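The structures considered in this document are given below.
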Structure I
Amino acid sequence: MTALPLSGITVVSVEQAVAAPFATRQLADLGARVIKVERPGEGDFARRYDTSVHGQSSYFVWLNRSKESVTLDLKSPSGRGILEQLLGRADVFVQNLAPGAATRLGLDATALNRRHPSLIPCAVTGYGSTGPWADRKAYDLLVQSQTGLVSLTGTPEETARTGVSIADIAAGMYAYSGILTALFTRATTGVARAVEVSLFEALAEWMSQPAHYTRHGGTQPPRMGTRHATIAPYGAFTTADGRQILLSVQNGREWAAFCTRLLDRPELAGDPRFATGSGRVAHREAVDTLVAERFLRSTADELADLLDEAGIAWAGVNDVHAFLGHPVLAARGRWQDVAVPGSVVPALRPPVDLAGTDPRMDPVPALGEHTEPILTELGHTRHQIEELRAEGAI
């Protein structure tokens, strides 16, 4: 089997929660050695978000496979000295410390470049390292609210947060791609460039379509539950057997097929109210009534067959239990066992398949599991390690 593409790359990460750990886990998936620095006794606070996975946090299990955990007190001279040793051997340093903490610890990009010019530093911040909000803490739902995403999510009556940590995930993805770009740049030019991404600006990018719509259209897209602000019919409808099917009619050809195959009213395809996408949106109530009444006359399985025959996209509205048993994941072998402290659990393989390679999916580490072997690797004796432990530096 071909070596993983990031084999030989070492990443040191002082990380918490979701965004930075998501970026570094993806680097680990590709073969990078990721040394995760955690607080002695406490660790990454995501370890304590819940205890649902055999006593481990579902967040931590998702984000931290294939990493090595070392505990260091970065406020102690000994702990900082060990981190400095690790950075001297690393290719990438990732941190999402609280605002101002990296600079106070000498771990900002400018200071690191002076000491380690070949090191690629990556900072994951809330609102950027400069600007009027540089000192503000930022958590996922706060950023969803600040970018306006919450105002788009939910029903006409009530807003809602997106059900996954979307700001953290966006920032983690951009940090990951930024680090890969910086590694490529260093390999081709010899220059190690710093990477910075903020949760706010990552999610702001994802808000660009509604931003354009609002700026140029004068009003923002309304909250519509499963409906779509600019496409109709689009949304979930209840079937005769009480299930829900979501369908999406994207163009005139699909609308004509729906009118002919499902409504048995081909003349509606040319009805001036419904003949164009904008017309169907303007007359959404009438369109949705036609669809809802039709769906109530057939079971979900019957409608699925008819929609397939008509070439119209649809999906059952699954809950998470149904997603876990999804036939696509099973048939394509997307679940793979990963060890967690005290057990083994199925985890999803990374979504990108690279021909000729298998992703690395090694165990999720216990807190400080690799502290002693890493210190030994750095040249510390057993006696020195015990002294460090006694003083609380590790």
Structure II
Amino acid sequence: MEPEGRSTMTMNLCLLLSLVLLLTPVSSETVDPALQDLVNRNSDFAARLYQVIASRTDDNVFLSPFTLTAGLMALLNATNGMTQDQLLQGLSLSGLDPQTLPDLFQTLRTVILPGGEILNLRQGVAVFPAQSFQVSPSYLDLVQMKFRGNAETVDYSTPQEAVDAINRWAQEKSGDQVQELVTNLDPQTQLLLAIVASYQTQFSPAFNLSLSQEERFYMDRYHIVMVTMMSRTDKYFLAYDRSVKAGVLKLPMTDGTAMLVVLPDEDVDVTAVEEEVTAEKIQAWIKQLKKTKLEVQVPRFLLERSYSLKDVLQTLDITQVFQDDADITNMGGAKGPQLTQVFHKSIVTVDERSDDITAGDEVNVFSSPPPRLTINRPFIFIIYQQNTGSLMFIGRVVDPTRK
């Protein structure tokens, strides 16, 4: 039977999978159990964090859980007592020894980021206490060596100078992608945690630039925007989750990461799927992926999202670190500061770019036209490291034409 997936609307993914004749399971590599446990815990925190942020807005969402976890773990090692215990619980790290976490995270980073960084990923974490609080050399070394971060004092009594200093740091760490992380600061600020990340996709196989064209994107039943749809016909990994009525498409990238595009059925709101996003659900999607011939159309987009995360983290029961009696003493000195705010900004560029100038020009010819999957309505996307399953980024696209 000839599939009916050649229309510009997305075909029913359940029907599509029933038409696939040759299904190839995805292979997985063995990861050290201790590292895999940390990956799973980080993914649990990432999913809970995403749900809280996504529930507070109808707009696009984008954040870097991996970089944020690095920053919070760096802060964790400056805490003691109940403050530390609560941070461990909020980060899904209960039961793990805080003293061993820096080495474990460093090992995980080495596995995820061979050579120091993923291609086209720029990121930074920094702990910025007020000048009245001294940063000990041992804590500075820990943040630099284990988390590839910074710990330095800032003079908040001159707010504009503090803003400029933090923004210069953000520009440097993001490769000038993040121009402004903070706009104003309270002169009474005691301690800030700053996290920035920027990422440029390079898909493998790359999308064919010559096939990109303007198409409709249905934000909802009343609002339509025109977007540039990237296109390629190839063999892709695909799954369908009947429990949430959403299809899952895997788009591998040249640096060992991959993007999962989670597309709800036409009659399902993306927020309904978000409520079911957990670490276990994401792993289940990855395990269910099967290879099939497919014509894929994905919108080109650029997201730039900023968050002040104090309220979000408090919703996740991370509260003590923000209190006057916060036990932050391992940073240096007998009495440390309380955490004032956590600023996070992340940027992702999704387009046809490739490090192989001929990759996108190859055309796959199949005996019959394969079904077409057009990502033309709100969707969730997850960028993860394939060897470990580590969640690097997670977001939601409601309007691809808006940052």
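Of the structures labelled I, II, one was used to calculate percent of Cα pairs over 30 Å apart, giving 53. Name it.
Details: I: 53; II: 41.
Derived from the structure labelled I.
One of I, II was used to calculate helix-only ellipticity at 222 nm (-39500 (n - 2.57) for each DSSP H run of 4 or more, over all residues; to 500), giving -11000; which?
On the way: I: -11000; II: -8500.
Working through the options, I get structure I.
If distance in nm of label points 7 Å out along Cα→Cβ at positions 52 and 236 is computed to be 3.3, which of I, II is the source?
Values: I: 1.7; II: 3.3.
So the calculation was done on II.
Quick check: 3.1 is what I get for distance in nm of label points 7 Å out along Cα→Cβ at positions 60 and 332, calculated from one of I, II. Which structure matches? Mind showing how you got there, number by number?
Values: I: 3.1; II: 3.9.
Going through each structure in turn, the value belongs to I.
For the read-out distance in nm of label points 7 Å out along Cα→Cβ at positions 284 and 300, a value of 2.4 was computed from one structure; give its label from I, II. Intermediate values should be presented prior to the final figure.
On the way: I: 2.4; II: 3.7.
Checking each candidate, the match is I.
Of structures I, II, which gives 19 when relative contact order in percent (Cα under 8 Å, 6 or more apart) is computed from the coordinates?
Numbers: I: 19; II: 28.
Answer for the origin of the read-out: I.
Comparing structures I, II by distance in nm of label points 7 Å out along Cα→Cβ at positions 148 and 164, which one has the largest value? Don't jump to the answer; show the numbers that get you there.
On the way: I: 2.4; II: 3.0.
Top value of distance in nm of label points 7 Å out along Cα→Cβ at positions 148 and 164 goes to structure II.
Coordinate-derived values only; no laboratory data. Because the structure is a prediction, the values reported are computed rather than measured. Cβ atoms are built from the backbone, for glycine too; each structure is taken alone.
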